[in-house]
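Pasting the structures in now, so scroll down.
Each reported figure results from applying straightforward, stated rules to the coordinates on display, with no laboratory input. No experiment lies behind these values; they were computed from the predicted model shown. Cβ atoms are built from the backbone, for glycine too; each structure is taken alone.
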Structure I
Amino acid sequence: MTQPKPTLRYMLDNFTDEMKKEVSTLKEELTLMKQKNCECATKVDSYNNKSPRFLVPNGQAPVAFHTHLSTNFNVSSNHAVAYDVVKINVGDGYNKFSGIFKAPAAGLYFITNTVMSMPNHGIHVEIVKNGVAIGKNWADHNGYESGTMSVITDLDVNDSVWVRDSDGGTERLEHDYNSFSGFLIYTEY
């Protein structure tokens, strides 16, 4: 005996029931995905609120300077080197006449110095913050030798940073190969 053919109504009811189950399953999955998305967003917000910004925040002016010497320069003991060629001075913190950088904004700064000696003229210099050495650099006297030194330091507004001779004698700096640079890393830490 043959089975009676299902009626159209029966087939539509079955199809509708299957679609309802599918829609219900999709709604449950969507609800779970929304919950996971909210959890992820909360974690991202938490991370963003706790981590320091390594870029200058919007609205905060950037600070950067890069300088070098235009001619050979004799440096006397404990005197600032006045790097007179100013390539960059964003924020106007560097003074080419005094050789001193005054921080226009409080924050964490990267400061670097490169020196090159001439034959028979070794160089010993230091990076100074408000009169206190925070790093030392040198280049040997055996020939054209170079040295680079970098520091990361916190500065308040108008704190001063400069490069000075540190060995008590007169030293000769080779012009283009001696530089003093720095930039603001970030303001809030």
Structure II
Amino acid sequence: QFKGEIKVEGADLVINGKKIRFYQERDPANIPWAETGAYYIVESTGVFTTTEKASAHLKGGAKKVVISAPSADAPMFVMGVNNETYKSDINVLSNASCTTNCLAPLAKVIHDKYTIIEGLMTTVHSYTATQKTVDGPSAKDWRGGRTAAANIIPSSTGAAKAVGKVIPDLNGKLTGMAFRVPTA
């Protein structure tokens, strides 16, 4: 249990006397990052995952944006895999996904030592807020309509494809599946 003091003062969260500005803003361009001195922004909403959309943070005064999800067009980097190819003139980049950050370093080590011809990965992931809390129809597929808290639900994952983006030699050689599971 945290023993310090936490309070709210206006638009600031104050933890042990240190003020942290927070915002509730749908449009990242309206967040005045320059006022706070924020240089690096971690875009983790899952909404602004393209270079164009994530660049809205730059309009508010941020200098660099790291997207915490795979991106269709932003350069993607995983530490220990391809981070040495990063160039300082890149202002918006993707750090891939949590699954890609787990899989890519292992795939790199195995591929560098033994050469991966093809591979299958499986991830077991806690269910997320986008899943159903009770059984009902799903626009995507019938499995997506099952209640998340009481079922293991097979799902897709883009992690294997993302590994191919950070390790080009493995592009198209990996495939993957995911299971969304109940957690307490």
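One of I, II was used to calculate helix-only ellipticity at 222 nm (-39500 (n - 2.57) for each DSSP H run of 4 or more, over all residues; to 500), giving -5000; which?
Corresponding structure: II.
A value of -0.95 was derived for log10 I(q)/I(0) by the Debye sum over Cα atoms at q = 0.16 Å⁻¹; which structure in I, II was it taken from? Don't skip to the end; give the middle numbers.
Values: I: -0.95; II: -1.11.
This figure was derived from I.
Given structures I, II, which gives the highest value for relative contact order in percent (Cα under 8 Å, 6 or more apart)? Mind showing how you got there, number by number?
Numbers: I: 27; II: 15.
Comparing I, II by relative contact order in percent (Cα under 8 Å, 6 or more apart), the maximum is at I.
When mean count of other Cβ atoms within 10 Å over residues 78-85 is calculated, the result is 17.4; to which of the structures I, II does this value belong?
Working: I: 17.4; II: 14.6.
Clearly, the read-out refers to I.
A value of 1.00 was computed for FRET efficiency 1/(1 + (r/R0)^6) of positions 46 and 94 (r between Cβ atoms, R0 = 41 Å, to 0.05); which of I, II is the source structure?
Values: I: 0.60; II: 1.00.
The structure behind it is II.
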